[in-house]
Structure I
Amino acid sequence: MMDDIGRFGFGFMRLPYKGGDIDLDATNEMVDAYIQSGGRFFDTAYQYLGEKSESTIRKCVVERYPRDEIIISDKMPVYTMKMSDDPYEIFEEQLERCGVDYFDYYMAHDPEDRYYEGLCRKLDIFNVMKEFKRQGRIKKLGVSLHDTPEVLDKILTEHLEIEFVLLQINYKDWDSSYVQSRECYEVATSHNKPVFVMGPIKGGQLARVNRDVKRVFASHNDWPPALWALSFVLNLDNVEMILSGMSTIEEVHENMEFIRNFNKLNEDEVRIINKARDLLDNRGEIQCTTCDYCKGHCPNDIPISKCFDLYNLNKKSDRLDSSYYDEYDLICQEHGKASDCNECGECEQTCPQHLKISRELKKVANIFE
């Protein structure tokens, strides 16, 4: 098990933008601050940031730091692949995009059951990855999954070569009957596979909690809600890596300082998190983590995650805030409106949260239109 700083990774999926493109100067500043604080682990994926994440890793990390001083993690994009795709070509493209000749960590990206039993077997995805590992172009082989504990158990039973598992884990989803974080964590642990965590703050949702939860947290210390969320996953014994998609230099400094000084939670702190979970009433919020896997799949260019984010902010607000309506009107001047959804289902095929997006967009339209 790594020390706490060593097990905090920088996810390249929520980077700052400027003028409609990734802000490379701000990203460089964040990367430098992260590395100066002791971080080394950078995670990317083929589809992140409109397929710009991997090339940004190259520009902001690989070309600026010695290869043996950084750790690069990437993923085979199973959930977006077609039967006609060539996993060998995709892997070579990823190496070129990232500017590396090997990946320290590499995963099958969300081989949920509908892909695992069809596409994965036909394209022989797991054997292809094993071959790359034999060649030394993958150091550690894993799987990133949004599915049931039963599917995870099947994959780990059939593929002993898997060395780690990336799961969505946070205190809100821990006992969720839908996400089943606890059960998936326990399956990975039973197979003696270390767990990597994604979504520790649930796409920012756990940084913006309701007043009752804030009051519970404030009764113990002055940690902001996002750090309480981090403390939960840091406290899990079988968590080897926590991936955080940071967007500002302030988030980098705050997270690294917190992790450097983190101690195991005591019984009172565990009870506080359990109480906070009970008070997260959702108020009808849409369970979107703003991962933007759906981006680019809407024929009417609806900014789905932005619509859902504004909807959730409005739901959390204790008063009518016209700024949310103004922002919605502004983004709809350049993109489609929620009511433009034609229920084609393209976006829903890529959503790792399995949201009924077309149904949720109707809620957004009812509020903002």
Structure II
Amino acid sequence: MKKKLAILIYSLGAGGAEKVVTTLLPALIEKFDVTLVLMNETISYDLKGFNNIHFLENSVATENGFLKLLKLPFLAYKYKQFANKNCIDLSLSLLVRPNLIAILSKLMGSKSTIIVSEHSLVSQQYSYKNLQSKINKFLIKIFYNHSDRIVAVSNGVAKDLTNNFHIKNQITTIYNPIELDEIDRKKVEEVDFNFDKFTFITIGRLDDGKNHKLMISAFSKLTDRNTQLLIIGEGDLRAPLEKLSVDLGVEHRVFLIGQVSNPYKYLHRANCFLLTSKYESFGMVLVEALACDLPIISTECESGPIEILKTKEFTYAILVENYSQELFTKAMQTLLSDRSLLELYKKSAKVRSHDFAKKIAIKQYVKLLDEVS
């Protein structure tokens, strides 16, 4: 008889952790009796007929942060009731709030083995001096040690939890997986964008952490005007970034096109991927860029980029000191002028992407779940 596994996450909206769930789900269904537990009805991914879904609640994404905090014990109690009633053997939760709910359910009497998966560099995510950040950091310090096992999406995330939150539990690093076949299939679809110029491309939320301001500023310093910058993503900083492009005189060569359903067809036709993040827990977009044969320029930020783009044998991208606009412009100019180096990174990209194939992550998750059950 299959063991019963509950996967707890807020929703299946667009996001890295949500994509991980949908990638792992078909394989986990073969091994376990899986129930997907959500708190919001948003489902942006194709679940391929899977419909064993339980809703703890049906909240809205704009719900007040302090209300979410106050609801934690109530949702934990509901999750405990669900788990015990349905004889859930294993609980795998992803992201901070679901993780806290799962751990609290254990302290309230849930009989499930609790595995939490951390997808953020928590010290950076909650680096603000507001009360909400302080409370979240306090809760992580207090409760994460009560889980049965922790999964981190990078060694940097694991180190952050250990050093900054005094987590003593065993932490297993499992990199986020990609579906190479799906990317190869989708990247050749038709696209409604003109790639007649050398195209730098990036994907990410338009927020302070991604530091698009540095990217646009660095791009504006290029002497080669036969270039363009394509920015995929949405966020609160769209208007300020559009104004910055105008102020720097590059508004006709910088394109903010918002969210797209298939980013791979844009990646496939671009010439170079850029990442200017101040920090990254993992950096899934880097792996996706590698899978689309793209040369990469990335900041050496904490923590994922270094793990993805640099091994003992080879460095798969140009890595630039964090926050340095001057060095980032220089790196862009280097790839524009040195086409042999551009081609070297292009050829090595796909090779590196295979190290993050979904079959590897599936094997690691199944092994972990077997170990703790």
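Coordinate-derived values only; no laboratory data. Note that the structure is a prediction, hence the values are computed from the model and not measured. Cβ atoms are built from the backbone, for glycine too; each structure is taken alone.
Can you spot which of I, II the value 4.2 was calculated from, given it is mean projected area of the Cα convex hull in nm², for residues 210-257 alone? Clearly, the read-out refers to I. Consider the structures I, II: one of them gives 5.2 for distance in nm of label points 7 Å out along Cα→Cβ at positions 82 and 338 as calculated from the coordinates. Say which. Only one of I, II returns 5.2 for distance in nm of label points 7 Å out along Cα→Cβ at positions 82 and 338, namely II.
Between structures I, II, the calculation of distance in nm of label points 7 Å out along Cα→Cβ at positions 90 and 122 yields its largest number for II. Once mean count of other Cβ atoms within 10 Å over residues 218-225 is evaluated on every structure in I, II, the highest one turns out to be II.
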